[in-house]
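Take a look at these structures.
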Structure P
Amino acid sequence: MSETAPLTQGGPVAPMRCATIEDLARVRERLAKVEGGHDNLRDGLNTLSVQFSDLRRDLTKSMADTGAQTRREIMERVDDMTDTATERNNEISGRLARIEGGLKLTSWVTMTFIVLATGLLGWGQIGDAAWSFCKRAFGYGS
């Protein structure tokens, strides 16, 4: 082929060159390398996609397991707190019942002593009045 440029309406065109067999072999070799790299990239992306899916699955399972464990631990603590509160409530109720019983006994004893004291004072006044009456009736008093 000639090395001179044909004339066109827009001006001279760059000279055309034909590829040799060696040029085609080099282009094919480069193309094969590019296609091989493309295949390697696709395989790598597929591997990464699988790994990300596995990681997402493992993380989701781990989070679910951790959440379940945390809920169990919280519920155990709440149950322990409830048991402790119930024990304290029963203990306080028992103490209050003993205090109430003591107050009732104290009140009963106090009322009994008041009634007895009032009764004795009343009988003492009746006795004093009878004694004074007898002394006057029989002339022993002034």
Structure Q
Amino acid sequence: MDAEIRFFMTDDDEQEFLAVVNNNVDQVINTDNDKQHFLIGDCKLLYTATLSEGNTLYSGVLEIRTTNINIETACKDQMRAAKVYKKLRNWIKKNYWSRLAYINKTKKDQLMPTRIHWLAPQAKKWKEADPENHLLKLSKTSWMVFDIGF
């Protein structure tokens, strides 16, 4: 299974999410590049936190990559890892705002709905507090800017 869900979180939102994670995974491993691995047996969920710089939040992501052509190197706990991923994804979908839109620069700044980006409760309040100056971006190099919409 290969899947991902993207989100925007504040530090408070992230602490709440990581509390849910800690109750569902075997171990959390921090790496040196702002990423974490959530271990479920011998499988990993890959987590990159939302990056906050000034007035901009850059998208975070939770990913599962268990598909492997070589059966010898594939993780053995794929079913359990997929179940945990779905549980965490469903928690995000239940608790986060889903009506985000991105500004499409190729279509005269028209707002286009997105279905895989979610806005955490505190991040939503942050965005609403100053919608013109608080930005939600896919990444530092991306042209995609998100807004609350639809």
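Only the coordinates and a few stated rules stand behind these numbers; no lab work does. Please read these numbers as outputs of a predicted model, since none were measured by experiment. Cβ atoms are built from the backbone, for glycine too; each structure is taken alone.
Here distance in nm of label points 7 Å out along Cα→Cβ at positions 32 and 64 was derived from just one of the structures P, Q, and that gives 4.9; the source is P. Taking distance in nm of label points 7 Å out along Cα→Cβ at positions 104 and 128 as the criterion, the top structure among P, Q is P, with the largest value. Can you tell which of P, Q yields 3.8 when distance in nm of label points 7 Å out along Cα→Cβ at positions 88 and 112 is derived from it? Matching structure: P.
From P, Q, which structure was P(r) over Cα pairs in 10 Å bins from 0, in percent = 8, 9, 9, 8, 8, 7, 7, 6, 6, 5, 5, 4, 4, 4, 3, 3, 2, 1, 0 calculated on?
Details: P: 8, 9, 9, 8, 8, 7, 7, 6, 6, 5, 5, 4, 4, 4, 3, 3, 2, 1, 0; Q: 11, 39, 31, 15, 3, 0.
Computed on structure P.
4.7 is what came out when distance in nm of label points 7 Å out along Cα→Cβ at positions 24 and 56 was calculated for one structure; which of P, Q is it? Please report the intermediate quantities before stating the final value.
Values: P: 4.7; Q: 3.0.
Structure of origin is P.
helix-only ellipticity at 222 nm (-39500 (n - 2.57) for each DSSP H run of 4 or more, over all residues; to 500) was computed and gave -32000; which structure, P, Q, did it come from? That value comes from structure P.
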